[in-house]
Structure I
Amino acid sequence: MPTIHLTTVIHAPIERVFDLSRSVTMHKKSMQHNGEEAVRGRTSGLMELNETVTWRAKHIRKVRELTTKITAMQRSHFFADEMTEGDFKFLKHEHHFKAIENGTIMIDLFEFGTPYGRMGRWFEKLYLARYMKNLLKARNKAIKEYAESDKWRVVLS
């Protein structure tokens, strides 16, 4: 099962980075290139513990839906979301935040697995792990851009 580990330094307060990371609006903005939209559950605002959201977007030549639930949260320092419905066998995304002198370190631990046995594991290694890592990098780049400018006010207002 692949695990993606990303570390992003963001020159903004931890509370702002934490809130942008759980903002449905921010997620939509960061995934505009896939036409991603929230279609059920929490469709705007900030995700809270035990809330779900269903995302619909075109990925790998097909329109797909993925429902995730916030399964753990420690305000400003950590939250986790896990797939409850979707194409994966398993998906868990841990978001860790650490305040530093000039901002915040944001750490993503993203684990997933496909349900297609040996062929699925082959696909994960050859293509899917890189695809998912690039999606996370795009998301983090957008969060960083918004957090380090005045754009965050529009997303969190």
Structure II
Amino acid sequence: MASAHNLPSMVGTEVGLSRWFEIDQARIDAFAKITEDEQFIHVDPDMAKHTPFGGTIAHGFLTLSLASAMSYDAVATLDGVVMGVNYGFDRLRFLSPVKAGKRVRGRFVLKDAQNKGSDGSTTRWLLTHELTVEIEGEDKPALIADWLSMQMVREGD
């Protein structure tokens, strides 16, 4: 747990690193099916081996969709938090494909913390985390994003 009062002093610091998540073909296939994005580079290993990737790759949105689980692993919940909501992204870049069979993890740096005021019972904090999704054994990350969340914290916590 972390105190909302300490957020401004934490800006610029790494606040967490998630566990590794395996991106196997079964996960890629399930994501393709549910999102109806069954492009061959994701789901057909025979065709994909003839591409510059040398095999199937995860959807960029599959990698991004793991951000919530990565955040639950890595980022401490604020004391007195009533709820947090996804507020969107200011910047998102897919830098390197994630090949089937690789593992990824999320590294979080608190980039900004803005007190957006109170409704009398809760204070709203707009947090921006720089999320870097690393690929195990590779120098270049899968993605980098500035992820915004709104955290509602009980007054007095």
Structure III
Amino acid sequence: MTSFYELSAKNIRGEDVVMNTFAGKVVLVVNTASECGFTPQYQGLQDLYAKYKDDGLVILGFPCNQFGGQEPGKNEEIAQSCQINYGVEFPMFEKVDVNGANSHPVFQYLKRAQPGLFGDKIKWNFTKFLIGRDGQPLKRFAPTKRPESIEGEIVKALRA
């Protein structure tokens, strides 16, 4: 199986980012959407990022339009909305598919490493994957798990 650090993705500005950029950090990967009932989780994610980024936490947001068409905007619009509405400072990536034949390799890897109730499928926006400093996926969190409710798991990973 490919290592998380061998994967890459294009950031919201279209620039290639190799995941080994985040080696040694605790990473929380989240599939996001701007028009979802869970969209206010952006604020909780930003709060966690602000609180723990100096301790080694990085959050990676991957917009996805596969669930109810809740991320219809273009990358520029998504970036602007995240910044204006939630003050998002953590890295955001280009819109991706997380399920199906065109599923992004980052999500193919994470779904294999941390299958959920639906096996290799993601149920909805704001599914979260926690990755340890060594690049190993540690835990998967359902969309209904608010960011503040997983703070303890993040702290534990940061201390490991």
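Descriptive notes on the structure:
- Which entry (I, II, III) yields the derived value 0.10 for FRET efficiency 1/(1 + (r/R0)^6) of positions 28 and 124 (r between Cβ atoms, R0 = 25 Å, to 0.05): II
- Which entry (I, II, III) yields the derived value 3.1 for distance in nm of label points 7 Å out along Cα→Cβ at positions 12 and 132: III
- Label whose coordinates, when mean count of other Cβ atoms within 10 Å over residues 60-67 is calculated, return 12.1 (choices I, II, III): I
- Read-out distance in nm of label points 7 Å out along Cα→Cβ at positions 52 and 68, computed value 3.3, structure in I, II, III: II
Only the coordinates and a few stated rules stand behind these numbers; no lab work does. Since this is a predicted model, take the numbers as computed values, not measurements. Cβ atoms are built from the backbone, for glycine too; each structure is taken alone.
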